Structure 1
Amino acid sequence: METTRHFTATVYVVNDGATALHEHERHDVRVPPGGHVDRDELPHEAGLREVREEMGLDPTLLDDTGGLSAPTVETLPQPRHHLLYDVTVHAGEVAHQHVDLIYFATVPSRAVEPNPEEADPDAWEWYAPPDLRSSDLDDDVVELGLEAIRAAE
């Protein structure tokens, strides 16, 4: 079986020591905003677009990427992590995977007002470190959420 892979971008959004997660309608997990990288987008642009669409907030990417002085190249923000997720598995064989570029960002408030076609504002919940540690969230979501909160301090 051939495995289909799509590039995705995820942004752990932080405000005042907490990160926002919502219930993913198809996969029954709580996750940060994110989605597929469109053909005309760079990965960090896709992640920031997803935050704006899904949360209605204006994110500021946490980026400490150094630049090059060469005039013919552009240095892109370095993702905090590159992860490979199995999305669809049939009879033990992986049919679909996401190559997910993980970014961290801050937002100016917790007033979530998503595009009505994208998400329900009540689906979002803010998790401070104690909430993450005591939750039944997936281990990667807890670890990355804690790392994003530390990075935003």
Structure 2
Amino acid sequence: MAGHDDTGDRVQEAVTRVVRWASRPDVRVALLGEAGRELSVNDVHLLRAVVAHGPVRVSELAESQGVDKSTMSTQIRRLEKRDLVARRPDPADQRAVLLTATARGRRLRERMDAAGAALFDEHLRDWPADDREALVTLLDRFSRQLTDGRGRPD
């Protein structure tokens, strides 16, 4: 069709390729280190959220992830069994529970972040500095537009 702007199609195709690439088991390990073998995608997202936003209530995490509190409790128990997060009473409301990352959970998050940054640095190493900066700026803006206003933690 004449004058058709195919930007949406091209973005959809590019994002699909990136998601498919990032979902490969070998890439997950490269992006996350050994956590890529041990943790589910949900576990990784939850650990990141607790480290970034903790102490945080289970109900707030459930809301931000768009799941029921009982579903979130099951997911959190997996992280507790691995000693990545801990529950403690909320001092403001003894009926509520706050989640915090354990020292082990924070170290794992740091190792995951370092592995991912190293992988992207490797793939972008030959890009000109202006292109790398443009990618960061636009990708950050796009990802924030997709997630801001929905109460979803990074």
Structure 3
Amino acid sequence: MKKFSLTDLIIFIVSAELTGAVSALISGSFSSLYAEIRNPPLSPPSWVFPIVWTILYALMGTGAYLVYRNEDSGTERTTALGLYVIQLGVNFLWSIIFFRFTLFPAAAFTALVLLILVAAMINEFRRVNKTAAAINLPYLLWLAFAAYLSFGVWILN
């Protein structure tokens, strides 16, 4: 196991946060579209999303860092970090598909794919570091809710 490195932890967190920030920047103004479309029941106010996502990206980066630190797990570590990068890429695309291009059916299916990828990532994280897996469970729960919202928006609009 690598010793703790604050620099590496910060790099992992900042890279996850930047993924979300760049995706949001490319997506454009989400608040105006969110206000214009019909939303399903239980839809939170738009100000909730940036707060939740900031926390979730920090947890994602922290979890990936914990897996990265564990050099003893070999291929499991590589698989876990590979799934992390793939799900981060799909996460990046979802906002662009939904908000920039308003392709609601594609966004709904992308949310479902992301949910499956994150479940697989958490499973692989668990093999390497149980804490890394546990701190990503809120992300999985939020994605289940986001998939519900995505499918709801598709159906209602």
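The numbers here are math on the coordinates, done by the rules we state, and not lab data. Because the structure is a prediction, the values reported are computed rather than measured. Cβ atoms are built from the backbone, for glycine too; each structure is taken alone.
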Using helix-only ellipticity at 222 nm (-39500 (n - 2.57) for each DSSP H run of 4 or more, over all residues; to 500) as the calculated read-out, with -21500 as its value, let me know the right label among 1, 2, 3. 2
A value of 0.70 was computed for FRET efficiency 1/(1 + (r/R0)^6) of positions 34 and 138 (r between Cβ atoms, R0 = 25 Å, to 0.05); which of 1, 2, 3 is the source structure? 3
Value 92, calculated as volume of the Cα convex hull per residue in Å³, assigned to which of 1, 2, 3: 3
Re distance in nm of label points 7 Å out along Cα→Cβ at positions 90 and 122: value 3.8 computed from one entry in 1, 2, 3; matching entry is structure 1
